[in-house]
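Each reported figure results from applying straightforward, stated rules to the coordinates on display, with no laboratory input. All of these numbers come straight from a predicted model, not from anything done at the bench.
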Structure 1
Amino acid sequence: MPQSTHALASAEMLALMSYLEHDAQPTILLDTDYNILAANTAYQRQFGVEGKPHVGAKCYRVSHQFAVPCDQAGEHCPMRKAFETRLPERLLHIHHTPRGPEHVDVELRPILGDTGQVVAYVERLSSVAVASVQPQQKGLVGRSPAFNEALSALQRAAPSQIPVLLQGESGTGKELFARALHDGSPRASGPLVVVDCTGLTETLLESELFGYEKGAFTGALQRKIGLAEAAHGGTLFLDEIGEVPLAMQVKLLRLIESG
């Protein structure tokens, strides 16, 4: 990586360190040579190892136990791209932690000097609770590039209110990802309602999804709340949505677009 000829002044360093200390997220300050200049209490609490100070160490040694920068070890390096673009970068890495390897969402922001040159970086880290690198009895488990790419997309989609389309062959874990999306969202305390769309006729699917009022048709002896309403405040997962009859998909489109 090209090295900056500028550096943070001591007063700027102290101001940044003070700012980082008030950040609830684990956050570190890096120079352009991969050295950790400062680490807030949240970082030390979550990623620190007693007797092994991080300040002064290379970030790639601490996070990955690499002897060379990430991009030289076959990993993506957000610092290299941020140095070139002078824009924030975000990616998902597998980091070495006191608890073992973990998926960590990394957000890197370059700090620019008076001439627009990158002089340092602020890096915020967030452990991904919905997935594990190591074997476990339930939930998402994986570490392959394809898995990490899907998990990275999940991390970006989960906090929002956007509809999410999960594609994959049978048995690839679409429902597991749907549950992880729900658990990683602000709606995690609400219900996750799963609708199996296979084998449901258009009439049955409509009554299941949208419910009906008492007396709406013969046999409707009481009001029935639809699953879409039951999922209010949570997440509605339409499993095998491609099996839904075309006429019903029009009504589903309005539901998905309007929420």
Structure 2
Amino acid sequence: GRGGGVVVIPLLTLAFGVDFHYAVGAALVASIATSSGSGSAYVKEGITNIRLGMFLEIATTIGAVCGAAVAIYLNSSTIAVIYGCVLILTAAMQQRRKSDHDGVVGSEQARRLKLFGTWPQKDGSVKSYQLKHVYGGFGVMYVAGILSGILGIGSGVLKVIAMDGIMKVPFKVSTTTSNFMMGVTACASAVIYIQRGNIEPGMACPVMIGVLLGALTGARLLKRMDVRVLRQIFCVAILLVAVNMIYQGFAGNF
């Protein structure tokens, strides 16, 4: 349930010695591919709040362009330290309790923007929900876009914080809407990286194909595996990578 950039960037930079800016470019292409594939499935199931996603994309797209423009002035070591800190936040968010925010009374701004929605339940029924703190969520989305432009990841963690933690959107709707938004955010950043020549087709295309094949394989394996065990393994692995990234960044090894 994570964007390919969380794995792709450490693999390219630490294992293959690729410059951080080119690794970010390849990860953006991978994020576009995975978001387009999995996002469409969630839309078809009726879980994704399309109107909310498109509204918040205004903030993330502006942030992504700003982040990509700033990234050119940051050296690889600085980006590595920022990336490591975001990975630690990702691991922490993975352990938090999930909530459906039952009984939330929505705000007037959310009502006027028609951001309330419904999502299907396992028994076939449909459950409605409301949300609030539109401006607070919009602001966090802008920060998520900036980090996406700098780091080449979907910034799904911050997007879920904005929707689930601040706007009180049900967790499943938050994650699927975040997935729906990632591709658009990545596209905005990718335009800047293409103009700077930081997206190398010979690297980005194999990464994109590999991530898509891995996503399809993972989706099939998920039905046979214990999600709780997977979550623990993911957290330990991502924390190790985060510590290594921060150490290498401060040591100036990028």
Structure 3
Amino acid sequence: MDTRGFYDELADRYDLIYADWDASTARQGRALDALLTAALGPGPHTVLDNACGIGTQSLGLAALGHRVTGTDLSPASVARAAREAAQRSFALPVAVADMRALPFADASFDAVVCADNALPHLLTAEDVCAALAETRRVLRPGGLLLLSTRPYGELIGARPQSEAPRVRTGPDGRTITFQLWQWHADGERYDVELFQLLPTGDTWTTRTSSATYWALPEGETAGYVRRVGFADPLWHAPADTGFHQPVLAARRPAGP
């Protein structure tokens, strides 16, 4: 399954990955807001959530007053993000877009967020650099990139075969989500099979989705960020931010 198909198929049940999706959107919004404020000063800021999915980060940031626009490769995901925002009376313009070709003018945003391991869906250096260059283009001079991935510096050595199950308890019962990982021969890319066991009366319905990632260690990711013209990339650990993944912060230089 391609990346778009993976997220289109997951859009109606992506929130079930979380024990409490609403609480997670609020927690992630606070963590990102603290990074935005530290770099850019008090908001609200104009933010592009690039690869917004169903709105996990967008909703958290919008709730804190930021002017958020969401883009994603998946039409089903951005449609759900728009519905979720409307239900909360948040303004959240959305668009279907590839992060390598963003539909915005130069210098449109104070900050761009690319979170939740979205960039590693791009499997070549050329595509990664194209996406990062587009991010730089739509940032105003002095603007901020916030990028989160899994901690691949640790994972690429261990090459885990699975991820621990997550359990959500809802009105219909428990939903269990887990992943199996199949590493490619190059030792860097891997396929994920995401399984969800959905309660159906006294039994379970199994849904599966698959996608491929490139396990770029933090140093290599920072190198690509520098290559396209960002300044001072710095990784922030989850213990310091409260975000669930390491977050790289970098600035578009204020000059040309």
query = 17.8, 55 is what came out when Rg and Dmax of the Cα atoms in Å was calculated for one structure; which of 1, 2, 3 is it?
reply = 2
ask   = Comparing structures 1, 2, 3 by relative contact order in percent (Cα under 8 Å, 6 or more apart), which one has the largest value?
value = 2
